Structures are given as C-alpha cells and as structure tokens.
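The structures considered in this document are given below.
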Structure P
Amino acid sequence: MSVKDVIPGYNAIVLPYHLVQTELSGLKYRHPAKKLRVIGVTGTNGKTTTCFMIWKMLNEAGRKAGLITTVAWGGVGGNETESSSLSNRVEGETLHRTIEHMTTPKVNVLNKRISAIRRAGAEFLVLEVTSHALAQYRTLNIPIEIAIMTNVTHEHLDYHKTFDRYLKAKTKLFKNADFGVINLDDPSWKAFKSAVSKDGDPRKYTTYSIDNLGDLQAVKIKLDPDGVKYKARSEGNPTIEIKTKIPGKFNVYNSLAAVAVGRKLGLTDDQIKDGLYALDEVEGRMNRVNRGQPFDVIVDFAHTPDAFQKVFDSVKDHDGRIISLFGGAGRRDESTRSERGEIAGRYSDLCIITEDDSRDEDPEKIAKQFEAGCKKAGLKNDQIIIELDREKAIKLALEKAEKGDLVLILGKGHEKTILRADGPHAFEDLKVTEQSLEKLLK
C-alpha cells in the first residue's frame, strides 16, 4: 500500500507540487511544444487508435508528425522502425515503444520527448492526453491547436472520486484549445462544446457521429473481420468513402475523428482516405494472432466496461464459441469489476479469469469480483475458470479452443510488464499468445 492510500486527500495535497514540476520542466526544456502544432486526444477509450490514425494520415500526406501515446512515441515522418541504435537519426524520428504504464508521461519525460520530436523536424505532434495528466497540470503549457474527444465513460474514479470530477478534468483540454472535435453520440458532448466555445460559436468546434446528425456522419457502415467501411458525409462537402484495416464499430468513430481533423487541416479527401487505409494496426488494439490454428485469436487492451462492451459488440456475431480471458488491475476502481464480468459473461461461452496488474491487492479477491459478474450474467460454474497465473491462463484458453472458436485475450494489449506485489515482471500478451500457439501446433 502506497502513501497515497493512507493519507486522506493526498491527490489534492500534492497538486501544487505537480504545478511547480510542470513550470520547472517547461523552463528546462524551453517549452518545446510551443514550436509545434499540437493535436490532443482525450476520452475514456479509443484515444490511442485515434492518435495513430491522425499521425499516419498526416505523415502519408507529407506533413511531418510525431506522436506520444500509451503504445509508442516519436515516429516523425511516419518511421515505424523501433531502433535507438541508429546514430545518424534524431531520436524523435524513430517510433519507440512506451514502456511505462502511463499514457501521458510525467512532465520531465514528456518535455524531453516533445523536444526530441521537434528536433527531428516535426511540424505536428499528436498527443494522447489522460484525465490524470490534465488534473496534474502536465499539459498546462502545451498549446492545443485541435482537441478531440472520443467518448467519456466511468473510469479512474479511484483517483477522481466522482464522474463529474473526471469529466471536468477531461474538458480542461478543450478550454485551452483553438478548435474542438467532439463525438456527438456521447452524452457528455455538450460539456466539451461549452469548454471550447463558451459563447456557442460553431466555428470553434465540429461534431462527428453515427447515430445523431453530426457535422460529419458515418453512413452505410459495413463491419468486416479485417476492418470497417463506411461513407463519411457532411453538408457542403463531398462524401468520402473510408476503409480501415482495423475492425470494430468503435473504429468507425475513431477514424471519423481523424477525418474531421484532416479536413480542418486542409488535407484533400484522397489524402485523408489513403492515410487512414495505410495504418495496418495499432499494437494491442484488436490484434489478430494467426499461427495457422483452426480458430481465431484477438488480443486487445480493453479494460473498462465501455471497452469490454465495444469489443464484444464487434464479435458477437461470431459463428463459433467465444472464450474470453481477462482480469482486473489492483488499486484501481473496483466498482466496475463485477460489471465487466457480467458483460463478458453475456457474450462468452467460457470465461477464464486471471491476473492483470494486481499490484499489492489480493488477485484472488479481484477474480472473485469478476466471477460474481459472470454468474450474474447466467454462466454456470463449469463455464468459469479462475487461473491466476496469466501465462498459464492464456495457454489454457488456447488449449480449450476448438475449430471455429474465438479466443479474446483482454486487458493488457501492448503492455510489456505485469505489476505484482513485488514489482514489475516482463510479460507481453501478444508474445505469450504467439509462443503458446506455436507450441500447441507442433
């Protein structure tokens, strides 16, 4: 248990410290973000994929852009080769994996990376911004040209305590932005509109949607196992036919946000369309793993109720059985554990509950909370397995799979470590899944 768990009001007490750190870091690195055109993306889910879509689109159009996200940072010019040993390159040119369990890094790391991206010749920075970063002033001195809201659902209430505080933290990104791109289908959209345009001036924001009539709307949507297709229509503009290589209805929303950004920045419709289609995948986001097995395997970062629902919605029409594997992080909002278990239980034929960054919290207690949700959804004892060793759990899920089944491995996605009571241990869902499949197929 850390000091923040035992001191009442700890997060509020340390806010002045965060503010001082931000100001000192800005001075140390000479406010590198002020020399870039910054596009900030916030929301509960979809931030990383939206960032990658915008980043890829800009670089494919010849507009040199770097990015900082949960998954990776750098990548100026669209360079997707991870290597820090090439001495003739500026560090920010190369796409580096993010090893921290933190989306928007601490201010010194953040400014150091922004500085490297600027030195690499970037014109744009695509920045994934969390509620923690906004509440702790990490992005205070970063000028935001365009702010994007993907969606807002319950998350991080262990930190913010109430949904209203969480929402207010998110809207801070829009208060300092020149322009906003807002998901009209999200119930909180008006809060973001008010933040970016206090007088309601429609020139300060645009909306995108599927269900409602937004400024930009997706119609004639076709969801395929290998991506999505739809037409993006808006008044006064030609309709664009969009195709992505990343599946899931939620990626209609993510790519729509990128379309809105592309149009705001003056890209042609062909540049927008080609740029979005050029993105093959985002590590840990709906990644299909295929080693020749007779069943499907998908690895995804989903770890909130909303993300669970979106993933299961995207695969619910699968013809075979669905085997889902998941767990919950310790010292994080435990109120959603049973809810996530219930969502998984509604769509799965077999649930395997395992560890996921349990930290110093009892992983068996966490698992039981998920189990209660699975049973609430109607699963029987023989449809629920608790295996707290994540590697063994993944192997078990694959062994249980039969021809035509789908195995969903959820929760850690791109992450390279798992956090236990004694600290971080090297662990990658994708790598373990690939290795386990190869052994299984021998």
Structure Q
Amino acid sequence: MNVHIITLGCKVNFCESESVSQMFLRSGYGLSGNIESAGVVVINSCSVTAEADRKTRQIIRKVRKTNPSCVLALMGCMPQTAGQEPDIFSEADIVIGNKDKVNVVNIVSRFINDRSKILNVFSFEKDEPFCSLPVCEVKSRSRAFLKIQDGCNKFCSYCVIPYARGRARSKSLDSILKDSKSFSELGFKEIVLVGINLSSYGCDIGSNLCEAVETVCSVQGICRVRLSSIDPQILTPDIVDRISKMKKLCPQFHLSLQSGSDFVLKSMNRPYTNNQYISIVKNIKSKIPKATITTDIMVGFPGETEDDFSKTLDIISEAEFLKVHVFPYSVRSGTKAAFMQNQIHKQIKTARVKTVMELSLKIAENLLRRSIGKTYSVLYEQKDINGFYEGYTENYILVKTKSEKDLKGKLLTTKIVSIQNNWCVGSIL
C-alpha cells in the first residue's frame, strides 16, 4: 500500500515528516506522489495560527473529496491543541497528537487490520523525554535537517506551541554526533539544526546550543552547519565571540523579532527590548563577516497602534533583514492575548502585512545588489524549470547558475555577477 504525506508548518514538521516517510518505507509501504493513488494519506498538521488551522481543515476536505476510500490520518499540533472538536474527528480515520508520531506506522497498520477509528491524543508530561525519529534518507544529497530539540517553556502570550509540543527537551550530544555521522555517510554536505525552541537546547541535560553546534562541526564530511530560528537574547557578546570561531557555522541567523515596539514586545511576553535586539544584530555583523539576519514579524497584535507599527518599520530598516516572514496576529484560544482588549481589525492587519512586505523586499534587494562582485561558497541543490542550478550561499543568499555539468550536491566558490528579483546570478570560479 502506498502512503502520501502532506506537511504544513515549520521545519521541525518537515523534518519529522521525512522521518515518518522512512518509517513507512522500512515497514514495507510505498510512497505516493499524490493523493489520488495513495491508500493512506497522512496530514502532519500545524496550529501556530488560525490560518494554519484553516488550511488543515481545507486539506482534510480535499483529501476526502479526492480519495474518499483512503485511510486518512491527521497528526501533529492541530489535534494536540484542538480539544474534542467533532468536525475534525469525524473526517479522519486516525487522529494522533505529537506524542504518537513515532508510532504512526503501527497505528495505521492497526486501523487497516480492524477498521476501528483511532483517537490517540495524549498530554505531555512535565519530564517528557526527547523522542528521536530515524535519520531521513531524503532524495537530496546536499542539505539535511536534524531535529535536536522539542517543546518550549517560553509561553509567549499569543502562542499555543507549548501546549502543542510540551516542555523543552533535548537530544543528547552522543545522539547528535551519531546522527551527524550518518548524514555525512549518506553524502550530505550541510546540516540544519532545528527545534521548536532551538535556543533552549540543553537546558534539560546540562548542555547548550554551542556544544551541539561544535559536535556537528567536528564531523568529517559535513562542510556547513546552519541554525534554524533562535531567540535573540541568547546571543550575548561572549556567545557571539565563541560562534565566530566556528568556521563551519553558516553566518546566517534567524532572530525572531515579532515587533519593534517595546510596549507590544512586553505584551507578547518577549524577553528583550527594541534597543537590545538592535545591539545584538550590530554585534553579530561586526564580529562575523558576511553575516545576514532573517526574522519573523507579527503585525496587528492587540493594542498595536500606528506608532507601535512605525517602530517595527524603523527596526526593519535599521537591522537590514535579508528575509522577513510577516504574518498577521490571529486569536488562539487558551492564550492570554485572546482575552486582551483592543483587538485590531482584519483590514488594518492586512494593510500592515503589505507595508512590511514592500519594505523588506526593497531592503533585501539593496543587500543583494551589494553582493555583486563578491565571492561566496554555494551549495547547489537542484535545477529549476529554466535550467539554472540553484543553491544557497553560506549566508543564505539564493544563487542560480547555468552550467553544462551536473552541480547537484556540489559546494563551489561562486562569484555574484548580477541580481534578478530576489535571487542572484552566479558564475563559478
């Protein structure tokens, strides 16, 4: 029987879906590239925003309409936070939370045998252990994602993720070393370290994120190590000095900002100020050559005034982000922000999203223009529909290059010769 997996949300979800794919393959299932030909469809859901919930419901309906006879399994964050919502449970044959992702193959097989609806959504315990999924033997042989952390202790006032994922917990350094060596043996050149709150790595096992990075950097054959999203406040001057000496660590940092207003940041329960954030960014750029910063921005948080929003625009300009992921605030049941006064009208949030996108694209274009004539290390990953080989520089600039040779999986010194929209044209040296 063939399985089709649909993934929504963060890099952790995509990493876990790749592992789940391998688990199905190792159990004798095949993988299908579409819904129509699949005997089993697994939806790995996201619930970080109301829009994510809406997309999940939409996909459930699409799967049922397209392939009514398939076994439909809904798993992940949405079931974990949804409560007893009958519309979700009536559509899916199997509903499992994040705790049971590791058992999804056995659960699906059980349903196929007895055709009894399965509902496995269990709360996380306070001292929940880190659950490892198998290393993914994905099709690409360039960049691998390694999940080293799960859960979050922060409880930002707008966020349901601590309820969806439980408390912070970490993969052991020995396991990180073992998995990194496996990735190297599979031919990967770059490892991206991912987690729900990557900054808190090691808080439960007496370690820290720097030690995790150093562990992966020590593996022969791995040329680059990249971090997914981290909290800005962990990048103290001492930590920045330490990571600046890690030659394999990619000089690209995704530091989630959310807002440029100190009032809004405090309401969000974010533990830094506007000035602290900018100081961190400036210190990184002064200590680490070619460093770029990417970020998340939330607009329309309850009580966000035009003045608050203008401060966000100011900090976007000052920080000069390479990429900005902007999204409107959405009410999440059970969070503190859901009960706050002065909820912002949808039209205002839509307009603010557009303003941030327009500003961030202009800034990114200026950054790309400054890269013309400079040389970078580019890891080429695939060929696009126009025949360009594309990949990313160490600081996460998208580069496309024409070549008669197969560049997939190769790490090559490349000179930037021009820019096109949001990417650069490269010439291999």
Structure R
Amino acid sequence: MRLSRYTLFYDNFPAPDESLAYNTRTQGIAVVGQELKEVLEHLPQNGNLSDETYQLLNQLADSGLLVNDDADEDKILEQWLDGIKHASSKFTAMLLTTYNCNLACEYCFEESVKRHLYMNDDVTFRTLEYLKQEITRRHPQKVRLIFYGGEPFLNPVPIMAIGEELGRFVKEKGIKRFSFGAITNGTSINTALIGELRQVGLTNLRITLDGTSEIHNKRRPFRNGYGTFDEIVQNIEAVSDIVRVDIAANFDRTNTKSLIEMMDWLKARGLDQKIGTLLLAPVMARMGVEASAIEQTGCSHLSGELMAEGLELRRAAIARGFRVQPATGVNGCPMTQDGSMLVIDPQGDIYKCAGFVGRAEFCIGNIADKQLNHRHTEFMAMHSALDEPDCRKCVYLPMCSGGCRFSAQLRHQDYTRISCEKPYYEQAFPEMLKMDYARGALAT
C-alpha cells in the first residue's frame, strides 16, 4: 500500500504529537500519531511492521487514505467523477414559480432577468407530468424539490399543487424518500400556508438575513424602500415551530460586523435554538448588469476573494453554538457534473444551474420537448478539469473539479474555462477543516 496522492496531513493537530489526515476524494479522515505518520511517509515498505500497524493501515485504506501499490489514481478519479455525474439514486428539481420579487436587494444576481412572469395552471400541470416522466425513467431512491424565484411565495399555488401531487405519485411508485423545501425572502409566508405545505412534504425554508435591522434593511428592502427585517423575523418566529428554518447570511466586505451582531441578537432572542442551520454564503457577482462593488464571483463556500470574512464569520457562528455546514464536500456542479438535477422556470424552460436561468443561450430544453437539446449534451460531456495538466496533478481536484461554471462565466465570459479555487483550499480550508473536527462535525 501507499499514500493516496489526494491525502493531506495537518500536523500538530488535534494534539502536538498528532496529525489529522484527510483525503480530498473520499473525504476519509483519521488522526494518526507520530510513529504511524513516519510509517505512512515511508510507504511502500516491507517487514518489521507489527500486526497492529498492519491493521491500522488497512483501516486507513478502507477510508481511501491509502491505495494499493498498483492503483491508477487517474482512472480511479475519472470513474469516481463519472459515477457522480450519472448517479441514479436521487433526483432533484429546482422550480421557479415566478421571476417576480417584492424586494429590491442591492446585490440581486437575477436583476437582469426579473420580470412579472408567473407559473400558470397549464405550466404547473405540464411540469408535474414532466417530473413524473423523469422519475419513472430514472427510478431514484430519493426525490427532492426546491421551490425558488424571484420570490416563490408570490405564487404559492404551484407549490401546493406540485408538492401534494408529486408526493402522492412517488409514494405510489414505492419511493420512500420525498421532500421539498423553499428558498424565500420570508416576507410572504404565514403559519396557515406553511402548515398546509408541511402536511404534504415541506421540510424546510431557507430565509435570508444580512445583518442587524439597519444593515439588512439597507441591503434587502421592499421595492418601495421600506425595511423588511422586522417582518421577516416575526415570520421566522411564527413558522419555526412548524417547519425547519435555515438562515442564509450573505456576506461581503461591508456587513461582516453586522452579521456577528445579528448572531448575538438572534441568540439573545432564543432563535439560535429554533433555526436549523446558519448558511454563510458569499455574495455572488451578477451577469447582465453592473456588478458595482461586488467582488465575489464564486458560489457556496468557494469564497476565494472573501476568505478572511468567511473565516471570521464561521469562527463567530461556531463559538456561539450555531449549526453551520461542514466545510468538507465535493463541488458537484449541477451544470456539468451532476445529471440528477434540473431547474425549471415559470414558462417551463429547463436549465442545469439556477445561476443561468432566464438566459436563453443556457436553456437545455422545455417541459414540452420530447428530449433535452444539444446544450444539455454539451454541458454533461464537459471534463474541463481533467483535460488540464495543472488540474490533473492538483491534490484539490476531487473537491474543486475545475470550479463553479457560473464563476467561470463571470471571470472569463466563458463557462468552459477553469475557475481555479486553489488559493481558497490552501489558505482557508485547513482552518475550516480543523474547526469542523474540533466541534465534532466530522466522523473518523
């Protein structure tokens, strides 16, 4: 056996004489002492190893930290990525009930596509038929819907209709895992509506707060200019006993302090115990409109330009007992690396990534079509990172996979280009991994 080329060591952690070993492909993790670390650094070697040491080596191999001497890790990675792309155990659909929104957020990345377009009864029916067709064809073990917009609850009828009927359909198909959630600004919800949706499968809401009242109201006002903070908080308090509420905190260089103050405010109000997860996400730049002061061009935790702010917020959230998502994970970009996810807009157009909705050049078909178009084939055939020599030898390739396609489009005006996040993985990820280990969020 030998060390996988995707295995990293973080020395003197969690104790001075220990090292945290982590594999970026399998996400296998283990704590090894100095003696075992020296053995690992000199593999492959023969003889003079105790039975206990061999047993430990086999355990590390089971986690992917070690591989067989003759293992071809290029081929292993290709097969692994192909498995992610064509995974059949799940099916996820993001559904936009409208392109309209009642807020005027200063950084809205959908600004250039927002309009008064709503999913009507006909499109709702045809969307249901399309989803049933896809579920029948794919035979997944898990079906997940995410309702989005615009503001999805400006048009709640499709949410109830699709959620209720599809829940009934998947049950008839013998699929035991069905759920749906909604990404909402939190201003158009009430206990009666959420209670009804909870009965037919709603599991969670994702609601955004961008800081304390003053800062949030500046960044996320109603379209008439009035603040939204008080109304959103009241709604969170009202519905959090009915359904799980996750809080999304969008950060840039201007609101870090306010977000930490918001955490203290939520905690003092007891809301830290009522919300599910605090999702810390960098503000994304925009296509089609002036990005002004928005610097971040990645998505999710790929916040290379805002590493300091992201780390500060993560430390603050963990210190205050908030649940945050683990830093570990794989960039299963739905655009090119995950065939199990689709996005359907209010007129039935289909996309692979929510960042590209409303832009015809990225549309892969319509629910009325018998098959997806050539753009879908083009997207799913991409292996851009595997084709780049520098990426091929990068230890972070399994996690990054060439980066976010939306980020590549913003940075290079070409979604096929590499959007390298190596600086993030080298500088921020080690600390984030250690934070997750220290709080017991990782299994060894």
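So Rg and Dmax of the Cα atoms in Å, for residues 255-366 alone, computed for just one structure, reads 17.2, 49; which one of P, Q, R is that?
Numbers: P: 17.8, 53; Q: 14.1, 44; R: 17.2, 49.
The read-out comes from structure R.
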Ranked by FRET efficiency 1/(1 + (r/R0)^6) of positions 207 and 351 (r between Cβ atoms, R0 = 35 Å, to 0.05), the structure on top of P, Q, R with the greatest value is R
Computing semi-axes √(5λ) of the Cα gyration tensor in Å, for residues 55-246 alone for each of P, Q, R, the value 34, 21, 14 comes from structure Q
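Here, each number is a calculation from the coordinates, and none is a lab measurement. Just so it is clear, the structure is predicted and the values come from calculations on it, not from any experiment. Cβ atoms are built from the backbone, for glycine too; each structure is taken alone.
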